[in-house]
Structure P
């Protein structure tokens, strides 16, 4: 679908974006490969090289270490493959919030292998719905996208009890969004 030069350029750019926020570089090569694969899928959709039959939702928060990660995991779980989900951060953190990982594991959702990803134009362009969660004006606006802004408390530095409350609020919003998307989901 893409030539070697495009793949290589995307890989190097993805690596550079990840290294800009990382203080530990141990797994950056693996994470850059995963990030590149996701970006190339988004680019392919945006350029019409692939046709998807499911809506694409992008969750964006500042650090992509809490709210957007929970929302992505919850929608992915509840949609059972009927929605393609991504998450990103306008200023990504180095790692996921441990309390968020724990709160999600309580629901049987393991997000421990996820990582904060920088927001790129490719994933915004590929999305049908962009849900922002406190990233302000950092999210680029493109015509033809549905934008939602969920005002949610940031779980950073909060107790596990507070993170659970935030998680449950996000889950309720995800279920509402999924119900709204159901009209566009093809069997």
Structure Q
């Protein structure tokens, strides 16, 4: 089966590239607003599925579409990507000195009609050290925070803010590779 990544995220592209597999990137913008009638987990799963389904009809049989969605959750507050620098500063101030969860859902949508869709998620605890206002302002000025859930990048300069991680490292970047590997086995695709 050919793999299609339904995401324009450079981080997800990099993570898949590390595995040494061939894949195609094709993403379509979808409505990413949350449904207040669904739980946080169900919303993240729904968004991952919708991203993959949006791309499915562009490919013929023998393709598997990977959709993913990542959010940061702190004290029942969902943090997505900041809209501007002020919102990024606010998000970082919430994370400062606290534990939060990064939740990434992965959806696999096959183009073959006889195969079922699969969706799952991974949750990782991330602990931030206490940040000064100067650290927050300097980080935001660097611009790294603007396209990231929770306004930080674990794989970048934002890594200096992290004191501890419990769970999957690649999940925090945007795609749990252990979870993806297990999910792909259902379709007889072995990454190792």
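Derivation of every value follows stated rules applied to the coordinates shown; laboratory data play no part. What you are looking at is a predicted structure, and each value in this text was computed from that prediction instead of being measured. Cβ atoms are built from the backbone, for glycine too; each structure is taken alone.
Tabulated data for the structure shown
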| quantity | calculated |
| --- | --- |
| Which entry (P, Q) yields the derived value 1.6 for distance in nm of label points 7 Å out along Cα→Cβ at positions 133 and 165 | P |
| When distance in nm of label points 7 Å out along Cα→Cβ at positions 21 and 141 is computed for each of P, Q, the largest belongs to | Q |
| Structure from which -9000 was derived, helix-only ellipticity at 222 nm (-39500 (n - 2.57) for each DSSP H run of 4 or more, over all residues; to 500), options P, Q | Q |
| Top of P, Q by Cα Rg over 2.2 N^0.38 Å, largest first | Q |
| Among P, Q, which structure scores highest (criterion: FRET efficiency 1/(1 + (r/R0)^6) of positions 125 and 173 (r between Cβ atoms, R0 = 25 Å, to 0.05)) | Q |
